[in-house]
Structure P
Amino acid sequence: MPLVRMPTTMSVLLSPLTLRGVTLKNRLVVSPMCQYSSVDGFATDWHLVHLGSRAVGGAGLIITEATAVSPEGRITPNDLGIWSDDHVPGLQRITDFLTANGAVPGIQLAHAGRKASHQRPWDGGQAIAPDQPTGWQTVAPSAIPFTDNEPAPTALTLDGIQQVRADFRAAAIRALQAGFVVAELHAAHGYLLHQFLSPQSNHRTDDYGGSFANRIRLLQEVVDDVRAIWPDEYPLFVRISATDWTEGGWTADDSVALVALLNEQGVDLIDCSTGGNVPKATIPTGPGYQVPFAERIKRETGVPTGAVGLITDADQAEAILTNGQADLILLARESLRDPYFPLHAAHILGDEQPWPVQYERAKPRPAR
C-alpha cells in the first residue's frame, strides 16, 4: 500500500543519520558491487566515474566493491585490491571526489576464500585452476570446494589464519590512508569469513571449527583487529548472510546471536544480506525479500541494520524505514539502473534535495 505523506513532511529516506562521529546526509547507500575492472588490484577511471556518478546522484554513503585484502583473496584476477601501498593513491582520488560531492566514502574489505580464482562473469565465471596462468590456489576453512567440479581449496593452517588477520589489519590502515570513513567487513555471500561461520563449509576440529563459538572466532578476531585501527569516530559495518537458506547451514537464529556479540565489539551496523555459501539453495526471492532479517536483527539486538535486495522504488524504501525495519537502504542493481536515484526519490517523496549546481537547470518541480 503506497505511503501517503503531506508535502511539507521530510521523508525518513532523505533524512540524516549519525553513526558515531559521522553524519550521512540521507539513508540511501550505494551497495558494494563488483566491477571486475581492475588490473593487479588498481582502481581505474571506470571506478572513479562509476562511484563518482553516484555521489553526484545524491547518495549519502558509497561503499566500494569487495576490495581484496590479499591477491589470493580476489574473486577474479580483475578485482579491486588494497593489499599494496601502491593501491592507495588511486583510491584516494576516488574518496576525494566522493567527499567533495557530499557522499561519505566507504570501503568493503573482503577475502573470497574458496570462491576466489574465477573468471569474470562475462568471461564465463568458471573457476580458474591454480596451474593456469591467471589462476591461483584458493584457501578456505576446510578443503571443500564450492561445487563438485571446482578445484578444492587448501584448508588454512593456524599460521594461515593469522596471515588473514594481518591482511585485514594492513588493509584497514591503507583504507584510512586512502580517505575512507566507513569500513565494512564482508562476512556474507559465501566468502571466507562466511565460510568459517557456516557448518556447511567449516568442518574444522580445532579452535576455529565445530561449535558456534569456534566458527565465529575468526570474524570476531578480524572485527577486533580492524576496530583497534579504525578511529573511534568512524563507523564499522559488517555484512552478513543472515541465512544460508539450507538445512544444516547458518541460520537467522545464529545471526541474531552473532550480532549481539559483535555489538559488544563496537560494530555499528549490520548490512543484512542472505545466501551465497552453497550453490543449490532455494531462495524465495521477491521485492524486499531480505528485509525481515534486517528487521529481526534490529528488533532483537538493538543494533542498526541496513536492508538490501530487490528494493527498487522510493515508496518501498521509505516504508521500510518508516516501519522501523531497518536504518539504511542499500541499493545495488537499482543504483546501476539509476545513478541519480536519491535525486529522483526526493522528487517522488516531495522532499527538497540539493542538486549539483551544474545540473540545477534540469531539476524538476516537486511532485507532491
Structure Q
Amino acid sequence: MADQQAQTGEDIRPTDIPAIRWEEPPEGPVLVLLDQTRLPAEEVELVCTDASALVEAIRSLAVRGAPLLGIAGAYGVALAAVRGFDVDEAAKALQSARPTAVNLSVGVRRAQSAHRAALARSGEPEDAAAAALAAARALHREDAEASVRMAEHGLALLDELLPGGGHRILTHCNTGSLVSGGEGTAFAVALHAHRAGRLRRLWVDETRPLLQGARLTAYEAARSGMSYTLLTDNAAGSLFAAGEVDAVLIGADRIAADGSVANKVGSYPLAVLARYHHVPLIVVAPVTTVDPDTPDGAAIEVEQRPGYEVTEVTVPQGAAAGAVGGVPVAPLGTQAYNPAFDVTPPELVTAIVTEEGAVSPVTAEGLAELFERSRRATVD
C-alpha cells in the first residue's frame, strides 16, 4: 500500500481543487483526494496508489458523501485493475468500507462488472482495466450532470411550495461539491437559489459530532458568497419556533424502496421539527441512492462510528502537527452511542428530488416509477 500527502500552494483557490481526480504520473496511475478531515484549516491532498489506501481514506472520512463514495469506489476498482491487483478482492474491501452508503456499492459494482465483461470478451487484462476506468469516468461525468438537474428540479419545487422567493433554507451535514462529481445535492439547490437571487439565508447545522456542517458546508457557502449562518444542532428547534425556516434541504446515503431515508444522524429530529412547524422537508439525492433491494427503513444497516468521536472534540490542526487533534470532553472510560446516520420515515418527507424529477408524496409506488423511468433512460 502506498499513501502520500501533498499540500496545495497558497495561490490555489478552493474552487480549483476537486474532491477527487484520476491522474497518471510517470510512476503510475493514482487517485487523488482532497482530504476533508483537514478542512477548513488547510487544503491537503491524499494520493492513493491502491485500493487499501482508498479504503482507509473512506473509513477516516477523508473522502465522504454518498455520490462521491460511488465515484471513489468505481475509481478504486479501476486503480486495482490498472495496477495489476486482485480486482474482486479490492471490490470486496471497498464495498465494506462504509455499509450505509449504497452509492459506494453501486459504483464498485459498475466498474467491477465492466472489468469482468471486458475480460470475458478479450481475455486481456489491459482491456479490462481500461473498461473499469471508462466506467468510473462515466459515473463521474453522470454525477456532475445529475447535480445540475437536481439543482434545477429542487429550486423549481421550492418556488412552487414557497412562492415569492427569499428562501430561508436549513441544511444538515455537507452536500456540496465535496460530496459530488458536480456541485452537490441539497447544497446545489441552495446554491442555485443563491445564484438566482432567491436565497435569503442558508442556516447551517454544525452537524455533531464531526462538524461536517461547520467545517465543510460553511467552507463551501463562504467560497460561494452565500448568506449563511452557523448554528448548533440543538438550536434548530428555537429557529423553527421563531418562524425563521422556510424549508429543510438534506441529502441521503440510502433511500429504501418505501421512501425511508437514511442520512447523517440529526436528520430525523429535523424532520420531526419540520412536520410540527409545517415546514417542508426535501431530500435531494441522485437515483443511484434509491435502493429497491432495501424494502424499508428497518432494513437499512446503520453504521456505528467509534465512541471517541463523541467523547473527544476533533479539530484540524495542520500538517506539521498531524491531520487532527482530539480534545477529551468526557471522563475517561465514558461509553458513547455514535450512529453515523438515522432513518426518517417517508411520511415525514415532503418530497424526494432526483435528477429525474421529484416524488411527492413519497410512496413506494412513486419511487418505483421514478426508478424504472431512470432505468429506461439509461438503457435508451
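Where is distance in nm of label points 7 Å out along Cα→Cβ at positions 199 and 311 largest, in which of P, Q?
Numbers: P: 3.2; Q: 3.9.
Structure Q gives the largest value of distance in nm of label points 7 Å out along Cα→Cβ at positions 199 and 311 among P, Q.
Between structures P, Q, where is mean count of other Cβ atoms within 10 Å over residues 239-246 highest?
When mean count of other Cβ atoms within 10 Å over residues 239-246 is calculated for P, Q, structure P comes out on top.
If mean projected area of the Cα convex hull in nm², for residues 103-190 alone is computed to be 6.8, which of P, Q is the source?
The read-out was computed on structure Q.
With mean count of other Cβ atoms within 10 Å over residues 55-62 coming out at 25.4, pick the structure among P, Q it was computed from.
P
Please state which of the structures P, Q yields 3.4 when distance in nm of label points 7 Å out along Cα→Cβ at positions 151 and 223 is computed from it.
It traces back to P.
Of the structures labelled P, Q, which one yields 4.1 when distance in nm of label points 7 Å out along Cα→Cβ at positions 39 and 351 is computed from its coordinates?
Only structure P yields this read-out.
With distance in nm of label points 7 Å out along Cα→Cβ at positions 71 and 87 coming out at 2.2, pick the structure among P, Q it was computed from.
On the way: P: 1.3; Q: 2.2.
It must be structure Q, since only it matches.
Taking -9500 as the value of helix-only ellipticity at 222 nm (-39500 (n - 2.57) for each DSSP H run of 4 or more, over all residues; to 500) derived from one of the structures shown (P, Q), identify that structure. Don't skip to the end; give the middle numbers.
Working: P: -9500; Q: -12000.
Matching structure: P.
Read-outs throughout are calculated quantities, based only on the coordinates presented, and are distinct from any laboratory measurement. Just so we're clear, the structure is a prediction, and the values are computed from it rather than from any experiment. Cβ atoms are built from the backbone, for glycine too; each structure is taken alone.
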